[in-house]
Structure P
Amino acid sequence: MSTVVLLFGGKSAEHLISCISSVAVKAALEAGGHDVICVGIAQSGSWHLAEPSATGFDEASPTVELRLPEGELIGPQGLIDFDVVFPVLHGPFGEDGTIQGALEIAGIPYVGCGVLASALAMEKDIAKRLVSAAGHPTAEWVIVRADDFSTDPARTVDRVTTALALPVFIKPVELGSSIGVTKAHAEGEVKDGIADALRFGDKVIVEEAITGREIEVAVLEGPRASLPGEIVTATEWYDYDAKYTDETSRFVAPADLTDAEIAHVRDFAERVFSEFECRGLARVDFFLEEGGRGFLFNEVNTMPGFTPISGFPKMWEATGMSYEALCSELVRLAR
């Protein structure tokens, strides 16, 4: 078995979600016979030997550093030996190709997608352009840049509402977990939503609101697609609270779809996985517009939520692979 550096936390607004995921990943890796060295990244950017918890980690714990290009992990007692890195990091500076680039420079095997796929999938605008160029259907969208909005907010809002019928969803282009996302029903809400999303970067994506079901597929290298799952929420949309605090929302796997729909969406997910040059793992998300356009691409997550009740492991459990076996398989696929 391997000695795995479990890299968690990170500088993004999804820091805490990463910590929560890492608690379960650590337990599963240890149950699978792996030795695990936990390295937490503070939001300030410092690296620490620390245990993950649902509330974060102790940033007063000993610091470590990754030396480049040697690829040496140095702690208080000197060189720390390991075989592979499992970066359970979400959002910018973790899921966007940055940490992957550092590990590539160091020549360190790691779990998950490489630099290109990570960067493409993280940037929602570029991801949708790639999918559209490949001929796949996706929701209509408009891009708003900070300079344009600050210069003339009213004109920007008018451009958005002329291109897209209300309601719309407004999102930062490089975040997940529904952080910074707003559903806007009126022009005033569009303006406020854009201003809120711009707190997380200088580019915002505004998308048409799709009336349909939210279907996801977990994909492993091969590509191998799981049975699809479905998000079922009692709220108006699947916001941060619905994902992490509202117990009325649930994830159903396998989704209640026809055999033909299951075959189609699994194939769709595998094609997207390949077109993005993914490796290791990815979760591909869709809308199902029944009686309309069918399955519409939503986004690719190259390091999805990884608690035992998260969609990715639940879909693989429904397909016949346990959480423990899934984590070990990802370590096996690391390169």
Structure Q
Amino acid sequence: MVRRRGRVTIREVAAKAGVSITAVSHALNGKGSLSDKTRERVRAVAVELGYEADVLARAMRDKPMGAVGLIIRPLDELGDYRPQGVDFFTRFSGSAAHAAADRGLGLMLVPDAAHVEWSPLARSLDGFIITDPTVDDPTLKKLEGKDIPVVTVGRVPESTASGQWVSTDDFGNATRLLDLLHARGASDLVLVTGTDDNAWNLDAIRALEQWQNSTGATARVERVSEAEGQQGGRRIARQLIKSRMPEAVFCLTGRHAAGLCSALIEAGVRVPEDVLVAALSDSEQTRSEGITAIDMRPSQLALAAVDLIDCLVREDSRARQINQSIIVGEMLERASTAPNASASP
């Protein structure tokens, strides 16, 4: 790959900040006797110009590394890279690593730049795959203008740029589950989403609004942090028991659905006879608890993401064909929406 980075020099930082080159070096390396105000001004200018102070990072950028970074935004938000029962990202990252190796690329798991300062090695990677970008995504902003190929898994919400992305069919999959619940008799529903402003959550809400308009059903949305896991689902179950039980509850995550299902059953609410329960993403919990869900096909999604970033790194024109690929999930109906259950003794 031909690097086209127009590297900012220390002279440019010095000129912009109105100090000497030595002062810039001291400010960025914590040396010398500069005032705190001057240090802060120099550092702010360096950030504004995108100056790389680290010699190793600058040297590495002069040639391809043969490796790309993978940022799994939802797990960074959870603060846990091995959340119990969440196997989607394990399947995704494992498949991505194998696909990258097949193409002669290394894959490095990189923490979200919004939370951790990147190492020189991370800053020198040939490109990045970023899952579930959010509105005004801070990591994308950090990479903006640096001429580093970036592929997002999921659209960047509310972005006017076309972007380089692959995605699950969040809107279509949510619509299919809503239609299933409606076919099973539900016309009053609660949708439980996460709290991040990403396409996964926002597209599900958009699908719900369209479904309401087309069916005349009533629905409301409860936003629960993904970090709450099963406890978040149990909390929503308690709220519904105290207020008014809908005919169906549709959770986006398997952990929310599993916690909700368990709490309802413990309280004597029958699933699916009294209330239907479904989840958008299949997981260990949905499989073990018999909850209807959609297999989002993370291995196929990973393959599409790696194909695209590989083409972008190598400047292969096939990127145009792969870009904005959408992976349609597989419906897995289980006992939580089983037909005719209400007629059983």
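A few comments on the model shown:
- With FRET efficiency 1/(1 + (r/R0)^6) of positions 22 and 102 (r between Cβ atoms, R0 = 41 Å, to 0.05) derived as 0.25, matching label from P, Q: Q
- helix-only ellipticity at 222 nm (-39500 (n - 2.57) for each DSSP H run of 4 or more, over all residues; to 500) from the coordinates reads -13000; which among P, Q: Q
- Among P, Q, which structure scores highest (criterion: mean count of other Cβ atoms within 10 Å over residues 126-133): Q
- Among P, Q, structure where distance in nm of label points 7 Å out along Cα→Cβ at positions 182 and 198 as derived comes to 2.8: Q
No value in this document is a laboratory result; all are computed from the given coordinates. Treat the numbers as computed from the prediction; the structure is a model and nothing was measured. Cβ atoms are built from the backbone, for glycine too; each structure is taken alone.
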